[in-house]
Each structure stands twice: as structure tokens, then as C-alpha cells.
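Read-outs: derived from the displayed coordinates by stated rules, not from any lab. If you're wondering where the values come from, they're calculated on a predicted model, not measured in any experiment. Cβ atoms are built from the backbone, for glycine too; each structure is taken alone.
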Structure 1
Amino acid sequence: MRTDLAGENSGTVPVREGYGFDEAALAAWMDAHVEGFAGPLRVEQFKGGQSNPTYRLATPSRNYVLRRKPPGHLLPGAHAVDREARVQMALGAAGFAVPRIHALCTDEAVIGTWFYVMDMVEGRIFWDATFPDVSREDRPAYFDAMNATMASLHAVDPIAAGLSEFGKPGSYFARQIGRWTKQYQADELAGRNADMDALVAALPSLIPDGDETAIIHGDCRCDNMIFHPTEPRVLAVLDWELSTLGNPLADFAYHALMYRMDPQIVPGLAGADLSALNIPSEAAYVADYCVRTGRADIPNYEFYIAFNLFRLAAIFHGIKGRVLRGNAANAQASRRAESFPTLAQMARESLEGLR
């Protein structure tokens, strides 16, 4: 059974209770900071978006998107919309597919939290990784477009893009495992989990030798890409909250988790008949990325998978905490919270496979 993620996450709804703000103050700010803005302004909230609330800003001449920090108590370092805006501005200047960022606001007096405004890119978002609305003949081209997008991102030079200080080069896995361990253990309201505790103890000793550094997205799934309305072409990559400088192989392995993920958790291909759907196998998809990035193969690929399952479990643990605190940004966040133990178990099973 495939969850109707499209119905739950696509489109907009009236601004949900607790997520409203002074729309007149926003319009005045946009008049001063967004070139070409002309009201009146109508605000709706997108259904999707687990972490940072996202809004559609409609005007008579064009539409915009606003992403903000959620209201309420936030964990330190989380919901850094300023980093999201910065990386997209740099990547856009480098020719990578991102929406145009108009302005960032760090004055909480305007709508209560930091936010940024960007263009609304019109196109298709696929919430089902089987791409059911695409013909069997065309599906390989859509997967190839995603693969090419990942390779293109990892080819951007952080220094040339002005992002040399966007993260620390090297020791990516040690730092990430430490970060997510700290965030997991700090959220006492969400509680502890035996599988996560085992991962926290074991993962640091299994980090492979060697490292690479690139600009990485951190959450690049098919539902975080906007495709051309009729062509197998990625127009924009969305949701850069987890972006940093890091290991591109970890970033690609997270993207490739779609082959192993239950579609009831996030868009995934577990249980799908890839041959009947004419979707490339995981091995073929990995090989295509290797060709594009000049690699013979990806040693330690299974470690990258285990690491990403741990990281995703930690993210879902954070969603659980936000649900319990009452400041989760998405109406379906409760189901994500309920999936946390499953992800933790998958991560531990992958860890045991490595051993």
C-alpha cells in the first residue's frame, strides 16, 4: 500500500492555527525589499514541509514562496533559514537549479521569526518515487535527470561559489554523527531508543578512511525537486535546510535510499517491481552517478547507507519532539513521528550487516 503523499503534501490550505502572522507587515516589508513587488497580497500555507513552515504569497502579477522558522521553542542550530537562503543564492549564481532568492529577513519584529522570500517555480513535484504519472518509456529519463542533478551539485566548487565557510572541510562523518547524536540526546521529551543508542555507540568506529568535500543538499529526494511541466528536466531543487559542506558520497547515498525506503515513510521504491516500471536498478543508478563523477565505484557504500538511515532516524526523532511540543509544521508530522522507531531499527540492521 502506497501512502497518498501527493494528496497530503501538495497544494495549499488556509494558514493553519498557530502559524499566522501580520500579513500587512509582510506586505510592507516586501514592498521595501522585493524588487517588482506589488500587492495586494494573499497568503496560503503549503501542506508539505516538515520543519520550516512554507507559504504561497500570491499577488496579481506573480507568486512567491516564503519559508520561515517555526514559532515556539527551537533546538539550538535548527531551522537556519539564513543558511538556506545563502546556499541557494550562491548556487543560483553558479548556474545550479534553485529558485531565485529575493531577500532574507532576520528582524523578528516583521512576522515573528526569521524568513526569506523566493520565486515560486511552476512545475511538477513527484511525491511517489515510482513516478506513476509518467509513461513507462519516459521513466528512465526522469531518473537520469535526478542522477544528473546530484552529480551537477557535487561538481560545484565551494570556493568559487563563495561557500568556503559554509561548513568545515573534512571529518564529515565524525562531525555529523556527533551532531545528530547530540540533537537526539538533547531532546528528552522525545525519549530514548535502544536501536539509536546502539548506533550512537558503534558508528564512530566504522567511519571509512579518506574523505571528500563538496556542497551537499542533505535531503535530496524526488519530492524536493521541481520538474518541468512536460519534460524530464529538473527546474529547481528545494528544501536546503540540511545543506552544508560534506561528503558527496553520503549525499548521494541518502538520495539513493529511495530504493530501500518504505513509501509509507517517505517516497521510496521498496516493494516496487522496478523491471515492470522500467526504473533503473539501484546498482545501475549508482553506476551512472559514478560515470558522471569520474569514479570506478563507491567503496563503503553500505556504510553510507547505514549512516544515512541513522541520520534520517535522528531527524524523525526531532519531528517527534516537535509534535509533542505542539510546534510541528506539517499536519502529517504525527505519522513521521510514529515512523521513527522503524527507521532506527532499519539503521541498526544495516549496521549489523556491516559487521
Structure 2
Amino acid sequence: MTLEIILVGRGRVAKRFVALLDEQRDRLARDFGLTPRVVDTITRRPDSVAAVRRAVRAHAAAARQSRLVVVEATTLDIERGEPATSHVRAALAGGAHVIAVNKGPVAFAYDALRRAAARADRQFRFEGTVMDGVPVFNCVAATLPAVSITGFRGVVNSTTNYILTAMEHGDSFESALTTMQRAGIAEADASLDVDGWDAAAKAAALANVLLGARITPHDVEREGVSEASAEAIRLARATGRRVKLVASARGRGNRVHARVGLLELTETDLLAGLDGSQNAIVLETDLLGDIAIVELGSGLTVTAYALLADLVAVAQGVTARPATRRSRRTGPRGGNRSGRGRR
């Protein structure tokens, strides 16, 4: 199967994704019968939404055959999640599947986009929005039948966790941040990371998908990391505790409360054991207790892999359709299965 791909955004993640497709071309063909082909690239510009519509129309034949995928890889807009959310809407309306690595659409408009995907009978996937390529949403959707997620807590921002670890050892906030920027993990303007907005966006995305919430990052109680925390961080370490920036949420639907804040954790807490840029999420469930998903490595390849994994999932869903065809009256065949319908 050939999947035609329209890239929206051509930053570092998008470029690494394209390179990864080439590197894995033989494996994708051999193991999945998949031939991916990038047919268009759209940059973020004032007319980018119209450009997405034009590009999808230009590949209408592939869209009709369920072979067109729009990859949304622009940068996060923390105010409204735009224009990424409109990119996703335009792509789904044109009959394309959508894979997003931008957190905005899921953090600001997940429920509406989920319904739009169902109406279009197309998939909307977004594994790379939280913890890079380590499966969280797909893990819940594919491996936890009849289990309800009741809450979560996690360290989900690599930059701030690195800074906190460095400050424990006497490094300055600025020095640790500079190291992250030089490594390409933190942006030149790192305010989204250090002010807690990136973690808040991830908390909103997790809450919307796993807990059926309809919140945005602006509904998340938020605290960041600064040099002012250094003394408390070192004191906690000296007394056998560690300070971490923890994103958490509990509840269901409109009763979900989400927070990002600095917490002192005992050294026996799994989250306290995360050093440097390591991340982890602990999912609280009704039947299985707590389940931890840990990311010990990060980087562009790990994030780009999330796009690759979602692309394979799209292809598998399309291939499976003839054997599982239903009428539209019995419900959508496509759409994202993350959250397993508990919304």
C-alpha cells in the first residue's frame, strides 16, 4: 500500500521524520507492505489553512481511497492551539487521515476533532504529543480493554527535569537551560518549558483523551521552574527527597482537575528516580492499580518515531477495513481509538 503524505510544518521533527521514512523504507515494505510517499509540504504561514485545503484537494484520489495522510508538525500555539487545530479540521473534512505531533489540537479541541474524524470515517492519531515516541495513548487503546483510567501523574517535560536534576548538584538554572538549548531539546525561547506551559498542554491532552475531559491548558493549575527554587531543591535532596515538576489530573468528564506544579517526593517514588531528561507517566486505573510508562531516552528520532508508528497504524487500519466493513449506522470504522470511546 502506498500512503501519500502531506507535511504541515518542516521543522526539526518533520525533517527527522522524512529521513526516518527513508531509513526504514525496506523494513516498512517488508514487514507492513507500506510505501510512504511525501507529496507536499506546507509551512506555517498566514494562509496555511487554505493551503492545507488546496493540498488535500490536489490529492483527492488518494483521499477517496483512504490513502492520504496529513502530518501536523507545526509548533505549539499555547493561546488557542491555532492554526494547528484548523489544519486538522481541514484535512479531515477533505477525507485525509491526520497524525499530529503538535499538542495544540488535542489539548484544545480533542472532542470536536474526534467527532470530526468519526464523521469523516478517518483516523486521527497523536501519539507523539506526549512522551515522544513512547506509547501512552496507543498503549491504553490497544492493551487495556475494560479498564478505566481514573487519573494520572507524571514528569512529562524533559527540559525542566534536566534543570531540576542539575540544580540539585549545584548548577545554575541558566547553565542547565543553556545545555538543553545547545542539545536542541529546549527552544531558544524556552518559556513554554520553564513556565510550565508545555507540561500543562500535555496534561490537558492526557485528561481530554484518557479522562473524557474538555479542558485546555488554560484550565490547568500551573507552576514553573526558576532559579528561585534552587535552595529548596538542594535542601530537599539533602534530606532524602527530590523536587519534580509533576503534571497530574484526576476525575472524570467535567469534574477533572488538572495541575502542573513542583512537588517534593520521597526517593522511593518512581517519579523521584527520574534523572536528566527522563520522563514517566503513572496511570491510575480501576482494575489494575497503578501502571507506569517510563521514557529513559529522548530526542528527535524518538519523537519522529511516534509519527512513523502512527503511520503504520493508519496503514493497518486501512488494510483491515474490507474485513470489518460496517454500515455507517453501526458506528465509525476509522477515527482514533485512543481513549477507547470513554469520552
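Overview of results
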{"item": "At a computed 3.1 (distance in nm of label points 7 Å out along Cα→Cβ at positions 56 and 80), which of 1, 2", "result": "1"}
{"item": "Which of 1, 2 leads on distance in nm of label points 7 Å out along Cα→Cβ at positions 32 and 104, largest value", "result": "2"}
{"item": "Distance in nm of label points 7 Å out along Cα→Cβ at positions 40 and 312 - highest-scoring structure of 1, 2", "result": "1"}
{"item": "Ranking 1, 2 by FRET efficiency 1/(1 + (r/R0)^6) of positions 120 and 200 (r between Cβ atoms, R0 = 41 Å, to 0.05), the structure that comes out highest", "result": "2"}
